[in-house]
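Novice: Several structures are given next for inspection.
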Structure 1
């Protein structure tokens with residue numbers, strides 16, 4: 001069977017977007033934070049610093065992306081999911097996709113789709129001020145009119161490309177923060193209407209339909225909805241089913257686990273057990289996720305508890321086997337329409353969850369993907 005291994009891409013490793021200097025003043029994106037890695041102690045089973053084998057490259061350079069696409073495809077990664085942002089009434093961090101991936105001569109060798117990362121922007125990306133993330137710099141929710149403009153732009157600029165990823169002929173569009181998505185419209189009814197309008201536009205552009213996907217948050221809540229809202233008090237899945245979502249996946253395992261901390265194999269077992277319950281929920285079509293690790297301390301001056309330990313390539317291969325078993329079972333039962341597994345991630349260096357090779361494990365994580373999924 002051919003699997004669709006879809007790795008999230010954090011498009012910050014470029015200085016081509018001037019507004020990134022708010023967070024990384026040196027002008028080459030979050031590589032600035034990676035270069036400043038120091039061992040803070042408390043890392044049982046972890047090692048810092050780690051260095052990228054490919055160097056601190058500009059991922060908005062099409063020549064760099066040609067190399068990365070080749071490496072990805074050779075190891076069985078055949079889809080990139082680009083984190084996509086809209087802040088301050090315009091796109092943010094689009095250069096990695098537009099100037100890097102889409103201008104790479106071999107970009108047709110793999111598919112891609114968008115995840116609208118519609119969370120609020122605070123000081124998390126700025127190590128100078130990240131110990132206080134209470135101040136919101138840009139909000140992730142938008143007005144209904146802006147969302148309509150985003151839909152038009154997305155259909156025209158991305159959906160119509162031959163290598164945009166589709167499920168059953170429907171372009172896939174993921175939303176990271178469904179709470180902010182509903183806040184954009186003020187009620188679940190109006191959000192539902194906006195989704196229906198999005199579908200109409202997609203069909204008018206010649207597609208069968210839209211496949212709307214959400215990141216699933218185990219503890220997601222919609223208590224901000226008005227008291228008389230039809231979805232007030234409903235579960236996360238029930239609310240998004242009403243709004244019109246087609247499927248769910250994880251961005252990483254932190255949205256499901258009781259605590260994103262501890263031994264990697266134990267967390268693998270906990271996650272795979274939890275998503276069996278998602279499979280049994282008739283309101284959910286759930287595509288599984290592979291998460292390589294978690295340690296967000298690189299973004300902070302002080303140590304922040306919550307570190308995934310012992311996430312070696314061998315342990316990651318164990319997770320690959322468990323997730324593959326889950327996906328095969330779901331496909332055989334007819335619950336899923338695509339052999340899709342999302343992966344966190346291609347390059348989340350500052351969250352310690354990346355497939356890109358480093359000086360500690362080399363190509364070990366990519367080799368685990370190849371061993372378990374490549375044809």
Structure 2
């Protein structure tokens with residue numbers, strides 16, 4: 001999964017395009033289509049020609065708008081739910097609208113302040129902050145929000161320290177690349193002073209920094225000090241225990257209840273809520289969308305039929321240029337894409353900064 005490297009221009013600064021070829025529309029048709037999508041996102045009501053005659057880039061007669069709307073319907077960008085009703089966008093219409101956006105755009109000042117206030121007050125365990133971040137995203141967008149942190153086993157070791165607690169007990173403190181701090185108590189074989197602990201800790205750190213918990217060597221070259229070597233061996237054993245069990249991504253979901261208000265069909269709501277409870281399905285879905293080079297997947301584009309009436313906004317989170325998770329937003333296809341993209345970008349960047357700061361402490 002590609003993420004930004006230092007000094008590179010980020011692909012996610014603009015909505016990544018659908019893999020399909022999207023035909024070009026002339027300027028007037030494009031303006032009319034984008035005006036219809038914008039209006040429908042805001043009202044959830046079919047859009048008539050009179051509502052958009054004065055929209056930016058349109059400024060033509062109502063008759064001309066009706067003619068262009070009929071043409072857009074024939075080309076598959078719009079549909080008419082009832083003969084006498086206005087038009088609503090199809091998935092193809094939404095895709096054109098999203099591909100026309102010039103990047104996520106700015107988050108409005110009130111929401112930006114909400115993000116700052118949240119992260120200024122966010123302290124404590126990383127898992128707790130990630131769970132609360134999903135709630136923040138849901139509040140910002142009125143979508144179901146997902147925050148995925150990769151398993152700790154997949155994170156490189158940033159530092160290892162041994163802290164003496166008594167003559168026969170030490171605390172092993174491991175800081176991972178995503179800022180998570182792992183701790184474990186080490187029972188020492190003999191009375192051990194701080195100098196031996198420091199030497200053993202430095203020796204371990206020099207050989208494991210940058211490795212993941214699943215890439216640890218079985219043993220290390222001797223230090224020349226028998227007491228230190230015993231501590232080194234026991235510390236390696238403790239680190240190996242930290243990686244025990246099957247590595248799984250951590251998923252935090254916020255705002256699931258908002259789906260009930262987003263869809264009229266009860267069965268659709270039940271289906272969406274059921275899927276959000278399936279961690280493996282959600283994580284795989286988000287990863288697949290990113291792996292296909294998309295930041296927005298609309299309707300059937302994500303390839304998961306139970307969510308055919310939904311859209312996904314997905315962005316990676318990086319810490320010092322390394323993958324540190326994923327942010328996802330799930331809502332109806334008429335979601336407010338500019339706002340969702342802006343919120344995902346700002347929250348993702350701020351979260352990455354906080355994780356980096358946590359890891360350097």
Structure 3
């Protein structure tokens with residue numbers, strides 16, 4: 001057991017609430033300072049993605065299907081790992097550990113018995129790759145009274161904090177979350193999910209224009225925001241909840257949107273009306289993010305954006321108009337492209353686990369104290 005990060009190469013796997021695939025990120029750690037080396041993304045096959053969506057959103061699921069997908073995901077992840085190692089010409093025995101987030105199927109931090117479930121069997125992943133795997137990061141925090149999410153803020157704090165001015169790191173994945181990094185060294189870091197990021201935008205684009213996402217936000221940008229619909233969306237209880245808080249696809253999904261549309265009596269009958277709903281969903285994501293930053297981090301002067309939402313130019317434009325006092329830029333200028341930050345975070349968390357260091361921030365998750373996150377599944 002050690003309290004110092006073991007130098008070497010670590011690999012992070014991240015498959016988030018967008019359900020679009022798996023990111024694999026290779027990081028080098030020397031003297032506790034992580035350095036990005038390489039990253040790849042492999043999309044889920046369409047059939048696998050559709051089954052995952054059903055598992056995430058169904059009220060009742062077939063346990064056999066969950067168990068089967070647990071194995072299939074591990075096999076898929078092993079293929080992604082091998083592809084990255086082959087491309088970098090690095091043998092598996094040079095990797096200290098894989099930090100595997102797994103695919104979230106349920107996240108229920110406010111249930112009578114709070115719990116969360118990520119699948120992608122780490123036992124099989126370790127066997128197939130021969131590399132030690134660190135997985136099941138979230139439940140130890142929940143055991144200590146936390147929400148098990150978001151976990152990436154501890155990594156944001158290590159890489160992006162400065163005493164020059166207050167920063168927010170904004171991750172726009174399926175859900176959107178912020179990390180509030182004060183400029184005062186002793187001030188606590190805070191962070192929470194602000195609400196839907198890309199999840200509703202992607203789902204509506206898939207349904208209406210048969211595209212996996214709205215490329216750069218162009219389709220929605222051509223529409224008109226429907227004020228009454230946006231107001232109704234923002235009445236969801238989640239947006240009024242104080243942090244710490246976290247959410248997921250089990251709450252914000254197409255069923256949620258259809259219920260809102262029925263309440264508003266705004267069921268689309270034309271392409272133009274569907275496009276206006278997409279514009280309104282963009283306003284929902286941008287507005288809920290801006291509302292959270294203005295309320296909980298009004299001193300913010302710089303916002304570093306990561307996640308797939310950075311590629312939605314219309315969404316970033318809305319954020320800039322609503323947060324005009326802030327400089328909004330990507331994380332790329334700070335050493336990690338926006339696409340790779342979350343994967344890099346789980347490589348970092350794997351290194352923390354092997355060093356027996358805490359991986360959570362109680363000020364973010366609401367846990368009673370810091371804890372060491374994740375279980376270790378030994379490789380060959």
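Novice: Tell me which structure, out of 1, 2, 3, gives 34, 24, 18 once Cα extents along the principal axes in Å, for residues 199-254 alone is calculated.
Specialist: 3
Novice: Can you say which of 1, 2, 3 returns 59, 50, 43 when Cα extents along the principal axes in Å is computed?
Specialist: Among 1, 2, 3, the structure yielding 59, 50, 43 for Cα extents along the principal axes in Å is 3.
Read-outs throughout are calculated quantities, based only on the coordinates presented, and are distinct from any laboratory measurement. Predicted, not measured: the structure shown is a model, and the values here were computed from it.
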